[in-house]
Each structure stands twice: as C-alpha cells, then as structure tokens.
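Listed next: structures, encoded as structure tokens.
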Structure 1
Amino acid sequence: MKHNYKKKAVNASVYIGLSILAVIWILPILWVILTSFRLERGSYVTTFFPKNLTLDNYLLLFTDIGVLNFPRMFMNTLLIASIACVISCFFVLSVAYCTSRLRFKLRKPLMNIAMILGLFPGFMSMIAVYYILQALGLSEGAMIKVALILVYSAASGTGFYVAKGFFDTIPKALDEAALLDGANKWQIFTRITIPLSRPILVYTALSSFLAPWVDFIFARVICRADASQYTVSIGMWRMLEYTMIDAWYTRFAAAAVCVSIPIAILFVVMQKFYAEGMSGAVKG
C-alpha cells in the first residue's frame, strides 16, 4: 500500500509538472492569437486580454498593401518553401541512402566533411553565396525566388545524418532479397526503403518546409530592397520598425497566426503518415 501511495504521488507530481509546462508553452501562443484580434493599436497595453475584439487586423493585413504587400510575401514564401521542401527531401534521402547502403572510397571523408560543415552556422557564408548568385544572374527580379530556393535546398544534403541513422535500422536483407528478384538500386530505394522510412520522410519534409518561413538573414541579404520578392520574415520585421509599429503591431500578430496555418496543416497531414510508418516499423 505504501509503495502504491508513493507511486501515485510521483505520477501526480509528473502530471502537475507537465501541466505547468503546457500552460507556459501555450500562453505565448494564446497571447499572439488574442493580440491579432485586438482593437487597440500599438504594442503597449495594460491588460492581457483585449478590451475590444475586431477582425480588421486580418482584413487590413490582406487589403492594405500600399506599404507592405503581405499577400505577395505570403505567396512568395509558400512557393519557395514548397519547391525547396521537395528538392531538400530528395537530396537528404538520396545522400542518406548512399552513405548507409553503398560503400565507396570517399564515403568516410564525405561524412566527416559534412559533419564539420554542420558545426558552422550557415550565415557565415552568406556574403560569398550572394556574390556567387550575383555572378549567375540570380540576384535581381523574379530570379531572386530561384536564388532562395537554391540557398534553402542546395546545402540540405549535408544534414543527412539523422536520415542515415534511420536507414541503418532497416535490414539489409530486404535489399539483398530485392536484388535477387532483379530490382536495381533505384527500385530498392523508391519501392522498399522510402515506404519503410515514412517517419524520417515526415521529419525531413517538415524541417525543410519550415526553413524559408523562419529564415531572415539569407532572405534579407538576397532580396535587399526589392519589396516584390520579400518573404514573410522580412515583411514581419518591417512591421516592427519604430515608424510602423504603432499601426502594424496587431497586424504583425495576425501575420504570425497566418504564417502558422500552412505549417500546422502540413504537420496535421504528415502526422498520419508518421504514425502509419511507426506502426509499420513496429510490426516489421
């Protein structure tokens, strides 16, 4: 009885601790959502809950495009994120499969170089990257989108370690059996390895899709003063400038809510495949 009492007390403490952490985690999200519906202007208010609610912040965000064209920024980012996500997934999974299943002379040096490069933040190379893009004619006009897609997807292959670790857990006997049945490496990769790797595919897709939405440094350097090519991170940063924050602060909160919607939708859709992949892995 005494042991059961202690066990229940520990479980209750764990639940209480998790509940407190959940409240701390949800509170900022709740505050942003409430602020997006707030009628009072400016960033300094005396109450947590808005005194008056309105939908004007969302309406003005998408209709008042004279200073900041948020709909265009949103579509720019959505296009860049979608294409970069597909390319990044292909790069990461391809490199991970090759390093996990194939044996070649430069395999270990390649993995060591990728690990060393991963220790340095990407923005250290932004000046060199910009001049390379400029030399290729990708730093002006609509080609800026192409430049951002290349920036977000080109180096994604160096982040293959997590995917490689997952591929290492898939029995090589499956590959050998497929080879005996006449399948080639590409067929094994697309018809056996990828269907068994849905969890890591979901992880790669989410991380690749999220990057263009939250990146500011590379987007700012490449887009510079071309407002027609801005991504949402640049536009939301502009909303908080001291000359605009009074009128745009509540619209900034509305923009934050809008930005979270495509990411949340992708997570909800991909979560189903993640759960199916995990259940399939357990059964295997």
Structure 2
Amino acid sequence: MNAEPQLYDFRSPSRFSREQMRALQMACETFARQMATVLSTTLRIVAHSNLEEIRQTTYDEYIDGVPNPSLLAVLNFAPLDGDGVFQLPMDLVMGVIDRLLGGPGDAQQPSRALSEIEGALIRNLVRQMVYELRYAFESLGGVKGEVQSLESDPQFLQLAPPADPMLVAAFEIKLGDQVATSTLCLPVETIAPVLEIVHAKPEIELSGAKAEAAEHLKTRMHEVPVDVRVSFAPIELASRDILDLEVGDVLPLRHPTNQPLTLQADGVPVATAVPGSYGKRLACQIVTS
C-alpha cells in the first residue's frame, strides 16, 4: 500500500530528525500503555489506550482544535522550560467520575465544566496518569511533568505565544462503551533538549575478553562464503508460455549487448560487470560498484 502524502507547513518546519520522531513515538506508545494500566487498576475495568499520531503544530492551532469544555491539566516540566497541556474529553471524564462514585459509567454523560467535588475526584487520577510520563521518557533523559491546575475552557489558557511550535500526541482511549481522543501538548522548547540524546551516539569502547571476541567476530565475518551471481535482465512470460516450454525451446533474453550484467551477492545487487574470460575460464569484469 502506498503511503498517503502529508501536508507540509513551511511556516512551522519540523525541528526534529526522523530518528528523534521515532524515539518520541516509542515514548508516547509507552505512555499510552501506562495510561491504560492506571485507568484499569483505578476503575477496575479493562481500559485500552493507543497512540494515534504525533504532529507538530502551533499553540494557537492546537487550542483552536481542543473541544470546549475539556479537562485541561496544565503541566509544569521544571527544570525544563515551558508548560504543557494534558487534555481529556469531558464526556470521558464524566464517565470516569461516574464509575468512581459507583455508577455504570455509560456513554451518555453530560458535557460541562466540573464542580469542585468532581474536580477533587478526578485530580488524583490525572496526576497518576501524568506521573507515567517519567517512566515513558526515562530512556531519553526524563520528562517530569507536574499538574499545576485543572481548567475546562481552552480559550482561557495563555501558556505560550500563538505561533510557538508545539508537539501534540493524540491517544485513543476506550473505557467500556466509551471511545474518546485525548491529547498531550508539549512545547518544542521543552522536548528538544530531551531528544538531543538521540543524536548522541557515543562509540562503545570494549576491553578485555569482549574486545577480543568482537575482533574475532569481525575477522570471521570476512571469511563467510557468500553466493555471488551475474545475471541478465529479467524477462516476463505469460503463464501459458511457461507451461508449454519443452526441451530445446529458445527464449530471447532481450538484454542489450551494450548493457552490463548485474552482479548480485546473496541476491542483493552490488555492482555491474561485463562478461569475458580469464584464461580458459569464464569471468566477468566489474565496471561499476
């Protein structure tokens, strides 16, 4: 299947390499699994959470796309710069509160701002979910998010200038019959220092028996026999022609006489060569590699 083309915003160019985005994706996938564990153990039901996408956008575009009302946990990442947002849809939050109070937590839930009692009930659960960021980003140096406050109206949040670049991870959360999308918004200035470790690839220095074993392995790798073949360009035949083949039939290869043959090592093309002879033996001469 061909990949779908992706829109590229030249006003907000990506700040991260492919390797860094892959590392961030793995961290967010871990965070999704930890969120599901927290929800399952707290609510005593089977919860699922999957990473849907990671994208870079501006703070203004992110806020415009957040449903109103939503549960917005304002996050502080000290000593790193910048504040983030962990957003949960309000109908999902109401379902969680309903379950915490002994209710069924069905899909039909009100969508409104939380009362003080409801906010107190959900605050501890949100803190547990956000705490899992430490475990998810542990391999990258750590992101210690702390919940500063809970809000419901995204338009009241003024955490960054409108044009500031943000990384947004979207998660699909399933609780019983409820399915909703949650988002984690991280400022680029917060996550960039953490992802610098991906570029740093220090050479591993071996010593003693490990160094001797590594050198021995390297030497033996040069002695491993590899199947090398020289081949003409492939041809296509209809299935009926293949079934009708008999001894003595001639198949035209249609390989141009001025085109070199393909040299393959264990089935992988590595060079081109022209046929010839070396004494009484057939041989080929490498012309490109």
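Laboratory data are not the source of any read-out in this text; all were calculated from the coordinates shown. Remember, predicted model here, so these are calculated numbers, not experimental data. Cβ atoms are built from the backbone, for glycine too; each structure is taken alone.
Quick notes on this structure:
- Which entry (1, 2) yields the derived value 30 for relative contact order in percent (Cα under 8 Å, 6 or more apart): 1
- Among 1, 2, which structure scores highest (criterion: distance in nm of label points 7 Å out along Cα→Cβ at positions 32 and 104): 1
- At a computed 13.1 (mean projected area of the Cα convex hull in nm², for residues 24-143 alone), which of 1, 2: 1
- Of the structures 1, 2, the one that -0.59, -0.66 was derived from, the read-out being log10 I(q)/I(0) by the Debye sum over Cα atoms at q = 0.08, 0.09 Å⁻¹: 2
- Among 1, 2, which structure scores highest (criterion: distance in nm of label points 7 Å out along Cα→Cβ at positions 80 and 256): 2
- When helix-only ellipticity at 222 nm (-39500 (n - 2.57) for each DSSP H run of 4 or more, over all residues; to 500) is computed across structures 1, 2, the figure -10500 traces back to 2.
- Value 68, 21, 18, calculated as Cα extents along the principal axes in Å, for residues 160-247 alone, assigned to which of 1, 2: 1
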